[in-house]
Structure I
Amino acid sequence: MMAGTVIFVSITYLIMLISVYLSRYRRFHITVMASIMVVDFMFPFYLYMTRDWIKRLIDEGEIFSFLIWMHVILLITLYILYVFQVTAGRRVLQGDEEARSEHRGQAKGILIVKALVIMTGALLVEPESTPQ
């Protein structure tokens, strides 16, 4: 089941890449990017509701894992970049041409950080045990 979540976020990443490539279609670009941002903000809540994090983090001691903390820090970085991106995007829509290069640069950062979030998340997937 956890592998399914990695596949899901990978698909959202591919959709994000398509949206960046088709950014000249503003309505499509804004709708897709806003939707993906909402999904990314809500995804930790989904994981919290469907996984036994107390067992894994506290009982198994993974709270001290470097990989867990790297994933969390990358996720927070992604969220911060999203806020900056929305702010720059709003300025672009208001006609501020200087914000366009800022928006484009942040997009590159978002694509890199989101790829790293997906990779660290994939490394955190526990293999499902099969009954013997």
Structure II
Amino acid sequence: MGSRQRPLIYAAHPMTTYGTPREARALARIASLAPGAEIIDPAARYSNTAHWQHDWPRLVSQLAALVVFGDRGRTLGTGCIHELADAWWQGVPVAMLDADERCRQVVGLRVFSERIRTAWRAGALIPGRPLVLADG
């Protein structure tokens, strides 16, 4: 048995939500949906983009799941989109929290047109059916 006992769940969210009440509520909700899991908050884990770029490629393959949440409009920046793509590529289960903090399948991502797309607001999550994040 490895040294890590608790499953790792990465809480991907846009930098525009860091330090906000939305972030605090969503992190608490993810923790309540996955009791016993270690919730990784990128806002607390990473000091800067270079730190994330160095750590993320090794971390993603260790995840039990990635749960993403956007701002109120389900909007994500390019960093979250990168994390989602990497998780999907690695076969890591991906879920999202909708605006009402319900856990749902991610069925897609609407990428914004070049006219309005920025690094901070690059796309929006498309929610699917409800999911149960953890058993029991």
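Using relative contact order in percent (Cα under 8 Å, 6 or more apart), single out the structure from I, II with the greatest value.
Working: I: 32; II: 26.
Answer by largest value of relative contact order in percent (Cα under 8 Å, 6 or more apart): I.
Given a value of 0.5 for distance in nm of label points 7 Å out along Cα→Cβ at positions 10 and 66, calculated from one of I, II, which structure does it belong to?
Source structure: II.
Please state which of the structures I, II yields 16.4 when mean count of other Cβ atoms within 10 Å over residues 74-81 is computed from it.
Working: I: 16.4; II: 21.1.
Derived from I, not from the others.
Please compute distance in nm of label points 7 Å out along Cα→Cβ at positions 50 and 90 for structures I, II and give me the label with the greatest value.
Working: I: 3.2; II: 2.3.
Going through I, II one by one, distance in nm of label points 7 Å out along Cα→Cβ at positions 50 and 90 peaks for structure I.
With distance in nm of label points 7 Å out along Cα→Cβ at positions 18 and 82 coming out at 2.0, pick the structure among I, II it was computed from.
On the way: I: 2.0; II: 1.3.
Value 2.0 for distance in nm of label points 7 Å out along Cα→Cβ at positions 18 and 82 corresponds to I out of I, II.
Looking at Rg/Rh (Cα atoms, Kirkwood Rh), point out which structure of I, II has the largest value. Don't jump to the answer; show the numbers that get you there.
Details: I: 1.05; II: 0.94.
When Rg/Rh (Cα atoms, Kirkwood Rh) is calculated for I, II, structure I comes out on top.
Taking helix-only ellipticity at 222 nm (-39500 (n - 2.57) for each DSSP H run of 4 or more, over all residues; to 500) from the coordinates of each of I, II, which one would give -27000?
The read-out was computed on structure I.
If distance in nm of label points 7 Å out along Cα→Cβ at positions 58 and 98 comes out at 5.0 when worked out from the coordinates, which of I, II was used?
The structure behind it is I.
Values in this text are rule-based calculations from the coordinates and carry no lab data. Keep in mind it's a predicted model, so treat the numbers as computed, not measured. Cβ atoms are built from the backbone, for glycine too; each structure is taken alone.
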